[in-house]
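Please find the structures below.
Derivation of every value follows stated rules applied to the coordinates shown; laboratory data play no part. Just so we're clear, the structure is a prediction, and the values are computed from it rather than from any experiment. Cβ atoms are built from the backbone, for glycine too; each structure is taken alone.
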Structure I
Amino acid sequence: MNEKPAKLSDKVIITCAITGAIHTPTMTPYLPITPDEITAESIAAAEAGASIIHLHARNPETGQPDQTPEAFAKFLPRIKQGTNAVINITTGGSPFMTVDERALPAAQFQPEVASLNMGSMNFALFHLADRYDTYKFDWEKPHLEATEDLVFRNSFKDIKYVLETCYGNGTRFEFECYDISHLYNLAHFVDRGLIQAPFFVQSVFGLLGGIGTHPEDVMHMKRTADRLFGNDFRWSVLGAGSSQLRIAAQAAAMGSNIRVGIEDSIWAGKGKLATSNADQVLLAKKIIEGLGKSVASPDEAREILALKGGDKVAF
């Protein structure tokens, strides 16, 4: 079993997911889509207290998800130069992409951390489509509506492919678990010897098709992970939409790390749009400090998660 050093036991890692592939430009004017915006938002989030920056890329003209390495290359070096934060590159990309497309940026740039979805699921956003009378871009509404008949494929073969493509580069993973079965999938790969502790388990709550946002759902995820992994995992939570900070507060009191960011929620309070990713980081920091804990620095996060270091990436 891997115990955290005593000096790090009350340190909480804040991950900030800057833009993602869920929200569309019509939903909020504060969604970063250009390389300049993604860079500035990332550096500001790190300055506010985020020790890990989770990144997707977008078409700077339309805001559509873009998983090409060329799109990531326009901001990765700039973010690295502007902050000591750990950079985490998505391999989730968008549910409409193939696993080869999704893994390519992480394979090329060899980040300290990459996200990895741990199971297939119905990934539904269609219920958001009717909330807006008009859209800024033509692609947005059809993109949302198409998810009524969408299975986000993350088969065992797909997961193995991402692991084998990236692990040899020293990249470790943020294992995104949207339901209890995904924890068991993770345990399967641990049993096969394809994943080494400590496991950074990101429990995702509130996306239609995955586990819900009830406090018992949070407890059930934690109990199951404890039973499967003991001291070999580091827990983090992601609450989608308006549940973001409520779930963060509950889980942080239970010893969790926290993920926030405009990828996961466009809100910074009831009915109040977050004007930046840093808004949400500061709210998470208040929760952590209110519990008598402190926010982990990037280097403390590296120690907690056994990362290779920012000098060993390929960007």
Structure II
Amino acid sequence: MKNPSVNNPSVNNPSVNNPPVNTKVIITCAITGGIHTPTLSEALPYKPADIAAQAIEAAEAGAAILHLHARDPETGAPTGNPAIYQQFLPQIHQATDAVINLTTGGSPDMSPEDRLAAALHFSPEMCSLNMGSMNFSFHGMGAKVEAWKFDWEKQYILDSEKFIFRNTFADIARNHALLAEHGTRFEYECYDIGHLYNLAHFARAGIARPPFFIQSVFGILGGIGGDLDNVTFMRRTADRLFGSDYVWSVLGAGKHQMPVVTQAAMLGGNVRVGLEDSLFIGPGKLAVSNAEQVAKIVRILAELGLSPATPDEARRILALKGRDRTRL
């Protein structure tokens, strides 16, 4: 595959009005994340056994990729500690063939070292990589909560109004360099149009290698909005920058989840769901599990004449190293 060239008219540039025929859709499920807190939903897993159980159920429901964070089992607070990951990753790895994708985003208040620790320890097939620094706020999320399960939750949510989610060019280059010897590939999380250009910069420099798995993120306060026009805009921009050298996936935060991922599937893209991205299954109705969200998008895909890719199909599409080359 060639490296992309920004604004190169000779690059293969499929039109979003005529999306490529692709009946297999990679479903990623983001199981717990580092943003929502336990009080906000009884379904949000934070204990290792619950994270493992929900991840396995999500894979059985049709998720080819499991995107995983860890949480302190006593408080539910986000953690980058590999010892906590060790309490659930082997169980997931043994019980399912799904691709395990570890976060390097962690949470906005973690250091870059803490965010990267688990990926370096476990050498997964894939990990996430955020493609730019940004304001990342969810300070209004707990406005209706009257009583909190854990003392840290309320202040964590309120403090997000002051967060700057650090992902500098130096950080991104360092993550590539440290994980290069592991053969780990990235889910490039792009929260705005500029993040696509950041990825194109690293591609031109020969640091990022195709096929690029681009996860376009919509609806985060501080990033691009969840308007459906923005989904088309992101697709067109990625086509122009990367041509045939990328695989596109989309997630929508909160209420944007199902409308945005459905549109992405109609445009020939792949999808991500999960309680990290939204706690809901429909307007005003909390999801009971990650698997419920996966099952819903599987039904929507079926109505569109599409079907979930298997984990091995996802591995081929994304040129992953294989589960036998991890330390899980």
Structure III
Amino acid sequence: MTTSDDISYVRDALATNLSGLQTLQTALDGMAPAINTALDMIDNMTGRLIVTGLGKSGHIGAKLAATFASTGTPAYFLHPAEASHGDLGIVQPDDVILALSWSGETRELSDVIGYAKRRGVPMIALTGNGASTLADAATVALVMPAVREACPHNLAPTTTTLLQLALGDALAIAILQRKGFTEESFHAFHPGGSLGAQLKHVEEIMHPVDALPLVEDTAPVIAAITELSAKGFGITGITGNGALVGVITDGDVRRYLERNADATMQGALHDTTASEIMTQGSVTLTPRMIAGEAQAILQSKRIQAAFVVDGSEPIGLVTMLRLLNRGTA
């Protein structure tokens, strides 16, 4: 066996998975009525989405429950074995059950199915067998197309679990869009980690107004340089009547001095005003902008800092270092 053999095996497995996803994509038109019914059930429920499944389907189900919960749909994963030993008590009539089983004949799901029937709990089946016990018992069955597993023996659940995951995630995204789930909603559900940092508002992470490097547009260049050195942000805001009218960066100062190498020190630093060398129309941010968006702006403009303005009044400063220190990357 060689390294090239390994890559060939990986390539073949990926090709089989991709083919399975393409088959599912082709089957969507025929599945549309059932999918719409399932989405209505989830969207209109007043309780929680109870996701259940065993084995590989159970692992996928647990992930789907997490996806739904993190995108605004209350969801809980119920292990079918634990359900048979008391956990069925968490299932209420206002819930909806999403049951995963590719064969549709998973014996351990029988107690969940029976309980749902007795209590009138609506159930969505996600299965590959439309003639199965699970599909027959469900309120609506999402019957997946037949596909070959990426396993060379067509045995290990690989492509089939990928399709379960793909369709389940797609349902969660469809519900997200129905509900108008926003970036701010994401922040509420993801307060920690890199995603949580990216979804914070600029006003939560910016340097406050009392730390800002600012000078009046009528101030001499030396005043802007002094402010640059004192505050250490590499940028100084230039204001006129309280409004931000431009900025001076370390680069602006360097280029100005290069252009005026023959000028006297008095003329270059004391007799020239900040407004004469500033950059007008500088990039600004708003306080309610998402931090991830602010980082994208700084990166696309290839700048290290930008002022936060309320109208035209500078109220804060965001630097790339500040964003990285707060964990946005």
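Here are a few things to note about the model shown:
- For mean count of other Cβ atoms within 10 Å over residues 23-30, the highest value in the series I, II, III is held by structure II.
- Each of structures I, II, III was scored by distance in nm of label points 7 Å out along Cα→Cβ at positions 175 and 255; the highest score is held by III.
- Ranked by mean count of other Cβ atoms within 10 Å over residues 39-46, structures I, II, III are topped by I, which has the highest value.
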